[in-house]
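Enquirer: So, here's a batch of structures to check.
What follows is calculated from the coordinates using simple rules that are stated; it is not laboratory data. The structure presented is a predicted model; accordingly, all values stated were derived computationally and were not measured. Cβ atoms are built from the backbone, for glycine too; each structure is taken alone.
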Structure I
Amino acid sequence: MAVPLLDLKAQHATVRDEVVRSMMQIVDDQAFILGQPVSDLEADVARLSKTKYAIGCASGTDALLLALKALDVGSSDEVITTPFTFFATAGTIHNAGARAVFVDIDPKTYNIRADQAAAAVTSKTKAIVPVDLFGQIAPVEDIQRLAPRTPIIEDAAQSIGARRSIDGEWRMAGECATIGTFSFFPSKNLGGYGDGGMMVTQDEALFNRLMRLRTHGSVKTYYHEEVGFNSRLDALQAVVLRAKLPHLAAWSAKRRENAAYYSAAFADISDIVPPYVEPASESIFNQYTIRVPRRDALKAHLAAKGVGHSVYYPLPLHLQECFAYLGYKQGAFPESEKAANEVLSLPVFPELTRAQLDEVVAGVRSFFGR
């Protein structure tokens, strides 16, 4: 039995009728850009993230770029982040005109080391961008404690709906940062039928600026207070996301259930390091990522058996050709480099059947002769 890494058709089947009905209403109304559907989704996401404001935009990448611009990040500025993440995290720093400063990750959670991030702060530092990798919130509160005067843009593209206990109270992804950013790329836990993104904040001034920046720096049509961007969330994506949003908690819970099933099934194999979730965190498992010493051989084995898998991410950002100008060399961030050579993500989507889970388990175990 072939098992895909992700099956978006299976999820679509569960919400198809509501989605089609809502999308056809938008088509009949011929009102595609922003509008009430987007405002309604923004209110929903603000409520979920326990923030005062949410601002839709065209993609998760744009959400990061707009957040950087709203904090006046530009030339001669530095922004601290992790090299073990999707390209957009550092790509947007470059496109904002700033210099990315990388620090290493915690080898257990794959999230940025708060102590190293704080130690990297200089007079040029304009922001820190922690990434909630694979669905687990980064230690935002530790960064705030260690670098209290530095704004935080939380890259929560993989963590919408995730929680972290801070001072005995559950805090949501995006809630505690200066600005939190989400992606609605189709493969996310809350994914649209195309690109889409959103920013959340507790700060009214930042909310007003982000609203301007996403529409060419304008609030009143044809009058521009600053040069902004064309980064508006369209109404079709908004109604798709609103149809899916009531299912998000159950889908994420099923991902946690699938992750626990895998971890129990691999517990007797010492060469497999399963995902580590901190006791203070509740992950949404955007990915179920193991570490194995012979990762590439396991990839080939699973491919031969039709078991979906992927590597997130095979080359850390500090070693990417386009960032050679930053001057980092092999060995600069050993934990990120080691992770890139060992990580492998397995299917964890909520629609997986028990038979599919068992097929994945059997495929992995057979590689180790079990």
Structure II
Amino acid sequence: MKSTASHEIVIVGAGVVGLTTALKLAERGVVVTLLDRQQAGHEASWAGAGLLPPGDLTRAATPEARLRSYSHELWPAFASMLADRTGIDPGYHNCGAIEVASSETEHEFKEHVARWQAENIRLEHLTAAEIQRHVAEMDDRFTEAVYLPDFCQVRNPRYLQALRAACQQRGVEILEHVHALDISRKEDRISQVSLGDRTLPFDQICFTAGAWSAAVLEPLGCSIPVKPVRGQIVQLQLPTQPFRCVIELGRRYLVPRRDGLILIGSTEEDAGFAKHTTTQGVAGLLALATTLVPALAHAEVVRTWAGLRPGSPDELPLIGRVPGLSNAFIGAGHFRSGLQMSPATGTILADLMLGQAPAISLEGLQPNRFSQTTIDNGCPPVAESSAARR
């Protein structure tokens, strides 16, 4: 392991990936300055549902499966450490999940089941009666389903609060509401990072700015195909909780929280940086909820919100060195999977910036995989259906 005594790293973007990377670096003795355009952890990281699908690293054959499975291995100890260190319970627990099929999603359902089986993920095929035992109020039109007993969840806001507190305990400087950020490039290096009248010292820089990553890098002559994809969520509450496991139908879901709240998610909309809910989006989510569990028609609508996911052409993140820059790295483009893949992504980025080999292959996750150079070198972009639909 290289000495980190003299290492200073600037991270641009304090969402879940930036916070996790900062913590992983600080734990190794690196001096970290973390910047964000608003309050840390309050964009897509905060807005998601916190779903953590299972994985098996020994059988993971795709880039998505490797990253998901690596995170699945890290989550229990990481969540426990955060709770012990900060006193903030991130709400991590094993809740299980039912994935159901409809006539519209049957093909996708069969693909998912085949993938879970190929990865040796534990699952149980359910009869109609068994579906009702898991979700007593499930509409009886849903007769085909599988149960994933190792599916987990976390409470996004609490997890981010714990991450932020842990970073500060480790001495990470978190600078929020930064609007006067000036990043300069000289040849193949980032040469200066300044905030008005303050210039930040650094050896390396890492960009984890989510949906804003492309806009941050474009003035430096770096083009990355990451764009915002709006996702809307509705939060419901009933006097008693009608089910305890996650219910998934295609890319949409119902998530029961331990305190009786239920999340309905989520839309996928090409709406630019417009981060607001719409009548159409909310109505569609409410229709989903009552289609799956008719009793939810009587639930209270507590609140609605939207977030901007960082989408890439193949729905997979870009992790590694920024093309054309020798001292800059990126972790962005996770789409719906940023929070669930954050333990692995933060660990990998810390490894890379400290000159260490990551625990998994990054083939298919390289930041330059969409460039013409990558194609000319015989490594075409990998297009796959992401299992991480959160």
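Enquirer: Out of I, II, choose the structure whose coordinates give helix-only ellipticity at 222 nm (-39500 (n - 2.57) for each DSSP H run of 4 or more, over all residues; to 500) equal to -11500 when calculated.
Expert: Numbers: I: -11500; II: -8500.
Answer for the origin of the read-out: I.
Enquirer: When you work out mean projected area of the Cα convex hull in nm², for residues 240-303 alone for each of the structures I, II, which one comes out largest?
Expert: I
Enquirer: For which of I, II does distance in nm of label points 7 Å out along Cα→Cβ at positions 80 and 184, calculated from the coordinates, equal 4.9? Can you show the working numbers first?
Expert: Values: I: 3.3; II: 4.9.
This figure was derived from II.
Enquirer: Continuing with this model, one more query. Once Cα Rg over 2.2 N^0.38 Å, for residues 64-167 alone is calculated for all of I, II, which comes out largest?
Expert: Values: I: 0.98; II: 1.31.
Max of Cα Rg over 2.2 N^0.38 Å, for residues 64-167 alone: II.
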